[in-house]
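Q: In what follows, structures are represented as structure tokens.
We did not get these values from a lab; they are worked out from the coordinates using the rules stated. Everything quoted here is computed from the prediction, not taken from an experiment. Cβ atoms are built from the backbone, for glycine too; each structure is taken alone.
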Structure I
Amino acid sequence: MAKTLIAVIDIGSLTARLKIYEIGSSGVPKEIETVRMFTSLGTRSYMSGVVEPEQLDEICDCLRSFDIKCKEYRISRVICVATSALRDARNRDVIIEQIRIRTGFRIEVIDNSMERFYQNMAVREKMPEFKDLIKDGTMILDIGASSLQATVYDKSDFIFSQNMVLGSLRIYEMLSDLQAKTTHYEDVLQEFIAQDLDDYHAVEPKGIVYKSLVAFGGELGFIKRLLNLTPNENSIITKADFMRVYEYLFKNTPSDLSLNDHIPTNIAPLLLPSAMIIKNMLEYTGVDTVYLPQASLSDGLIYNYCSKYSGYKLSSRPDDDLIRAARNVAKRYKSDKKHIEFVENVSMQIFDASSKFTGLTDRDRLLLRIAAILHEIGKYVHAREHNDAAYNLIKYTDLIGLNSDELDTVAQVVCLYPKHNPYDNVYYQMLLPHKKVLVSKLTAILRIADAIDSSHKQKSKQITVQHDPDSLHISCSSNADMSFEMWSFRHRSGLFEEVIGIKPELRIRRTI
């Protein structure tokens, strides 16, 4: 296979980056050039809530420069994304269209969940020791300009992830007006950060014995530089080394950092907030070393691209963490573990057996699986209207790896599956036609899978699912009275026949 050149453009809050990668016959991407341009996008848009004309001009100028570089390399495939500064702007749709008209670039604004998904993928692929680290308690801090994502692994398993509006730029902007009003600005900064992190500690899983702390983010390369480390390489530093640079940042003003250490003026004020976040987590976890990988959103995007189109094999399956995250959410809301495992397994069997008739994809199968795992979390809030409660819980849950549209699909399915007539639901009526079809099909499958365990007693054993041209045969063995399950199945199977076109039948083999 000939070598291919791919460009990735990441329009962030403080910088716009172009990375050019070469993909060889093995499918492994190799970075061959990086161009970075500083912008005021995040600084201005976070305060005003909109992207202003001057900022639009800035972005277009950057993209025109990047376009020239791409043409020099004769690159035909460009991945162009934007993150929180554009994502949170009220006029983002207008701005995206203006950028397309002026530059020809079509920008994809990625959700926070997908941004963290690609960032975590970059860390896994660029840290050879990652698999060994997560055998023990490991906290990963993704310190962005707008928010902080804390993710916990233990026993080689994904445990928990939580997003906080605690990014370095947001912290600086929210508290910058205090700088001129107090002589103890650093103390106020510490209190502000500690308060938000205390809220995080209140909800994170307990009993984790931490052995490793991994931190990455746009400004941490400059912290490496202050330690005389190479910014674009993976680094491991001791707690003592980190505290040395922390004290240096604490004692020097941003203007001192710019003058003496040649830190860009728009970056210098953000180093202390980033360092304070790491310091707080070092003290909380009690670890003695900090891993500072050189991993970026662009790296995650290119690894994802290579895994799909160039035969690159990722170090771990991307969906595994998502499934584990859903299981942990179900556990947090005290769902019936045996019941949701039963419904999950039967849902997958029904999906696979009926795939010839549904036209659904592997990604849709994953969404159904997540919905099955989460379908009872609303009972933690409200026993009778649990489906409506679950809808809201899911919509406000961080599930890294699902974009907002996919998360909404899961929430819709969980909301609708127990309802007698889902078409009357106000949320359903607001969906676009193609989304109504998808939600209806997934809901129909979840409804009959749940019906087979209506009693939550897992009476059905040895379940098999087969189809003929007109019907779907679900067979199981049971030595218990299945009258309730049969009644529930009859009342819930109509939607399946209506939207998928074949009649589901439940057959029970009596055992002694």
Structure II
Amino acid sequence: MNKKCNLGAAMAVVMCLVCASATSQVATTGQREPVPMPTVCQDSVLKHVMNLASETYEGRLAGSRGYDRAATYVEHVLEAYGIEVSEDRFGVECNEVENCKFNIYIPGVKDKRVYTLGKEFSCAGMTGRGYVDAQLVFCGYGIDHQMFDEYAPVDVQGKIAVVLTGLPEKHTLPQSVADRSTQLRDKARAAERHGAIGLIAINVSPSCLPWEAQGRVYCGEMPHMPTFPILQVTLDCGREIMADQPTSLDQALAALATMEQPVSYSLTKKAEIDVNARYRSSAPTANVIGVLEGTDPRYRKEYIMVGASLDGAGMQGETCLFPSADINASGVAAVLETARLLSKPEYRPKRSVLFVLFSAGEQQYLGSRHFADNFRKLRRIEAFVNVQNIGYGDSVAVLGAAHYPTLYELALCRDTAVGRHNIARSLPPSEPRGDARVFDAMRLPSLVFTTTNGMHHNHVGSDIWENIDRRILTISTQLVAETVAQLAEGLYVGRSPQSKGYRYGLIQY
């Protein structure tokens, strides 16, 4: 790898003069001398992705030793740049799968099909442990509501229920029923109520290729089901399991698309499942917070926050690693590179900058929610720049224009400063997502830097650093660094006094 950083030519600056917006509650004022913009070093960014996606950090599952090592890594990096570092500690639900055996066989037939963890299947993030050996029963999407009861036609007592992930696209269920029928742990509870002793979920999500085992940490709300094994198999594996049965998987999917009637039946096959997992309801974890103090006494008490989720989907056994290079080592790398650049004397901004790496992003953004509830200087944060999944895709996507158009225009100004046009302009105005949704809920102006068509390695084993697109990673990081640098200057006015009175969880759009 070329160790020489591409410093490039000095970047000209286009100063954006935009009017205040009632929706975004931000504004800019007056002309001033151009702010020097830093230039990203591609090798520096890629090095962080390579490190964080390595086996050393075991997929960075929040609450695990692998995550703790990753947190220590980013702390050392920030400290090396002269940035003051602290931890925001809290407890998180953590389930570490140590190994799992999964076989399918036909009673009376000697041979059995042995499946490999991480290849044909994975354990649900919050699977229970234990051994089961029982007949399989297909129960559609696992819905047990009176208006569409997929358990009514079959007997699953002492058996293993086989269901489909999610819900039909055109379902007619009440929202309350849909909400408690979507997640794997919700489906497992329904199966257990009917007497099942385990659950196999066939992954029919269009975001995952038919042959890829996908890892998801969040499975639904607590409480945990400690002795109820839950597996998620690939679409191809599901087709194989339901082959030579009264109804094939594809036939069942077609019949259930309209939800006219259940397609539930007993299979002639049995499954043997043996899960060994270590569950903790409140494992210690931490957000990592870095503070770079601003240079101007007038502005240094105000903060611009740039952050990304540090955790990933973890590792199961010895054969199932989710490296999480794009999701979201790429975002973390952009935050660290921004810290490196802004800590240089020539680029050090007038406002203070918060660099926050959130834990438990894979669990409904618990880390950002905990930060919003506990950070004492929350009212001083003037804007939030969130970075996620910037290592793969067609172009840069900036989300948040629907609520904060002025902030979005500032990012577009950076994109056109030296003739670049990397931000996708054709996307409809969108709301912030991911960690930024937490801060958007309290009217803190927020933007999300991500990419278009970049979910090809979404929570699967192929999300490795070798599949990172260096061009899109570097361009995205450059735009993040420039946007943060611009926001951290006094030209950006920031939040309205009214928005500073909102607390997380007390306001909805």
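Q: Taking FRET efficiency 1/(1 + (r/R0)^6) of positions 56 and 216 (r between Cβ atoms, R0 = 25 Å, to 0.05) from the coordinates of each of I, II, which one would give 0.65?
A: II
Q: Hey, another quick one. If Rg and Dmax of the Cα atoms in Å computes to 25.5, 84, which of I, II did it come from?
A: Answer by label: I.
Q: Determine which structure produced the value 12 for relative contact order in percent (Cα under 8 Å, 6 or more apart), calculated from the coordinates; the candidates are I, II.
A: I
Q: Can I ask one more? Suppose you compute helix-only ellipticity at 222 nm (-39500 (n - 2.57) for each DSSP H run of 4 or more, over all residues; to 500) for every structure in I, II: which one lands on -16000? Let's see the in-between values first.
A: On the way: I: -16000; II: -6500.
Considering all the candidates, the number was obtained from I.
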